[in-house]
1. Please compute percent of Cα pairs over 22 Å apart, for residues 172-267 alone for structures P, Q and give me the label with the greatest value.
2. If we compute distance in nm of label points 7 Å out along Cα→Cβ at positions 108 and 356 for structures P, Q, which one ends up with the highest value?
3. Thinking of P, Q, which structure, once Cα extents along the principal axes in Å, for residues 52-203 alone is computed, gives back 48, 46, 40?
4. Work out mean count of other Cβ atoms within 10 Å over residues 124-131 for each of structures P, Q, then name the structure with the largest result.
5. Quick one: mean count of other Cβ atoms within 10 Å over residues 156-163 came out at 17.5 when computed from one of P, Q, so which one is it?
6. Identify the structure, out of P, Q, from whose coordinates relative contact order in percent (Cα under 8 Å, 6 or more apart) was calculated to give 16.
7. Using volume of the Cα convex hull per residue in Å³ as the calculated read-out, with 174 as its value, let me know the right label among P, Q.
Structure P
Amino acid sequence: MAELQPVRGTHDLLPDDMRAHRHVSDRARDVAATHGFDEVATPIFEFTNVFARTLGDTSDVVTKEMYTFEDKGGDMLTLRPENTAGVCRAFISNGLAQHAPVKYFYSGPMFRHERPQKGRLRQFHQIGVELIGAPQPLADVEVIACGRAILEALGIADNTVLELNTLGDTDSRQAYRAALVEYFSGHIDKLSQESKDRLERNPLRILDSKDEGDRKLVADAPVFSDYLNPESVDFFGTVKEGLDALGIAYRLNTRLVRGLDYYCHTAFEFTTEMLGAQGTVMAGGRYDGLIEQLGGPSTPGVGWAAGIERLSMLVGEQAPAADRPVVVVPMGDAAERQALVSAKVLRDAGIRAEYAFSGNMKKRMKHANKVNAWAALILGDDELARGVAQLKTLDDGEQREVPLDDLAAACHRG
């Protein structure tokens, strides 16, 4: 029988990995809460139309990467490739427009069938925030500030750069779209086939092309800032003023775009040079047309998402280690029964406690070292007769008697 392996592009989260994941999501959840974001969870699969209508039929996600299947009832379903569309669908389905603006945080798995690479998997995990129902530019500042605060809480903010751009309002976007079509049409013989297909449907996506020939053309393409109307300039100016007021540094990047039709005004990414070519760790923007595109009322929105795997890689050894346990070492049948009680006493006091289940004293102490215990609580017939246990600290070998009725205090490391 061939050795069993996880499906390509997936991996097992063993304890060290899981602690890093939990550290990222827990810190993010706590910081988001201080910014007024309440946690939500949407299903990991939706009707395919939720993503096809929002991500666009020319996007790589829809055309190449979605995990789509027909269920037993004949419905076409898709494992969520991202969570903004699902949150917006929930906003519509649950009639939440009357409560707007609403602020949501989420954390969970996403699925994309793409080429696995460093920090990018086919089942991956994201945290994210969505602020729905606020058209003001300060809402954009709010979500960026929350993201920055999370990076600070994780101790990695200094390893990232905030890149910022504006996509303008609808009128500005249409003017820029026309300029791109005119420019790329003059070089159509040099475009990749994929970019030729996108030229009429969504030329902004050409700016995201990875084809070397396309990238040379993009370098000389019209710049969005030249097509912004006064309203869009003012909106972006207020966003920058807000970030300046908070002391959040940023770098303007006129080539930073969101290829999806519903994005407008602010687009941003926190990037790093510490993860190789895949340098984006948090990305987002304003999506005022998304909820309307899904069939809901015209409702503004802004948010971001960040990959937990990439954040965990940046955090590295800063993630907290597992609590070192106390290992209860019983010797004899009576001590086995007392070990159950003693372990419960410790656990009820919030102290991590484990058993050394079998073997002689040497073997059980070897187990205590294997699980990186800081102490061993040794129970034998003599100790039980006197109502005590031997507490041995393993780093220095010191051993002392402690009363059984005061175990929690004796085993507390604080």
Structure Q
Amino acid sequence: MKFIHAADLHVDSPLRGLDSYEGAPVARLRSASRQALMALVELALEQSVDIVLLAGDIYDGNWADFRTGLFFREQMLRLRRAGILVFLVKGNHDAESQITKQLPEVEGVHVFSAHKSESIDLEALGVAVHGRSFPHRAVPEDLVPLYPDPLPGRFNIGLLHTSLTGREGHDPYAPTSVEALCNKGYDYFALGHVHAREVVRPSDPRIVFPGNLQGRHAKETGPKGCELVTVEGGVITAAEFVPLEVVRWHQFRLDASGLSSVDELARHFVGQARELVADARDRLHAVRLVVHGESVLHRLEAEQPGSIAAAIQAATQDLDDADLWIEQVRLDLQSPLDRTAAAGRADAVGEVVRLVDAIGTDQGQLKAWFAQQVAEMKDLPGALADADPALFDVDAMRVFLADAEATVLAQLSGVTAEGETQ
């Protein structure tokens, strides 16, 4: 017997804000959740699996229209026509109270009740599947004690949407413990809700979060997919993760230390990017990049804001062997300025450096300076215009201060990157 365990499909997740990214592959990103589900179905057909388990959050919320439901139903019909059984529970995003639109059921696709726990005995396969859906978005109680006892002589699978004892970035829904799962007596717990893959326990029972099927933004990085499990004689003989995402998100830091031109930066980026995509060249790779280190490029950026991001974008044009989109370029550069020497100078450079050092080492001064700058600036971005300056992180304020210093120093005539007069 062979089964697939997936979760958190979030079909047609809206991915708001993409239109603000110039040149973003909007259509490909918005269709990614559908393409990933189609890849899951193709895998099930190729592997001739017997069961597909979906552990909640099939949808991202109530459908905008019936097309979302019709697409999912069509994929389920593809599975059923091949004789593959489907079992699913509803999670917090697609809880019974969340999805108001309805379509005819697909025979052989079992949606577990939100009002009581159920057991489905598949005698021919020697398997029993137990589960319960979320009635509402927030489920604060532990559902595991309400799950049925294991059926004798069966490979028992528990299908559960849960945060377990808590996972960063995820609401504490249907909280439970590994001990509670182990005491249930099942052979496999197919979990959902947590978007990062995690083998919580490798065996007796095997407990797995497969992660979401398709990353939706730069915080959901790396391969995404499902678990493919083989059971023989009531024992797991093989279990593997199969990546299925069509867009793979990355965050990585590019060290620009010692680089002195945008040409050097571009070549360095191309080399790193090729390594990044080497194991999955058939996917679109979406990258959030942080350029860091001590480099004279810090001054270039101060003189011509946007230079580094433009250089990175240009470098992607040279990657004809990789499908890559730069979602964002962030800067964490430092000037190679000798601050001690500069602070001792009797000119404008020394005055600027001494002032910045005084502000940066005194949180009270730093916050007052930041608040004043925000108050005096016009046409701020929406997020900054509406924000309370007092709520900004001190480290973020220091980044703003460093950028301001770089801009002023770059504009002072007769100053080299080393802070010496010409």
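1. Comparing P, Q, the top value of percent of Cα pairs over 22 Å apart, for residues 172-267 alone belongs to Q.
2. When distance in nm of label points 7 Å out along Cα→Cβ at positions 108 and 356 is computed for each of P, Q, structure Q gives the biggest number.
3. Label of the source structure: P.
4. Once mean count of other Cβ atoms within 10 Å over residues 124-131 is worked out for each structure, P has the highest.
5. It was calculated from structure P.
6. Corresponding structure: P.
7. Label of the source structure: Q.
Read-outs throughout are calculated quantities, based only on the coordinates presented, and are distinct from any laboratory measurement. What you see is a predicted model; the values in this text were computed from it and never measured. Cβ atoms are built from the backbone, for glycine too; each structure is taken alone.
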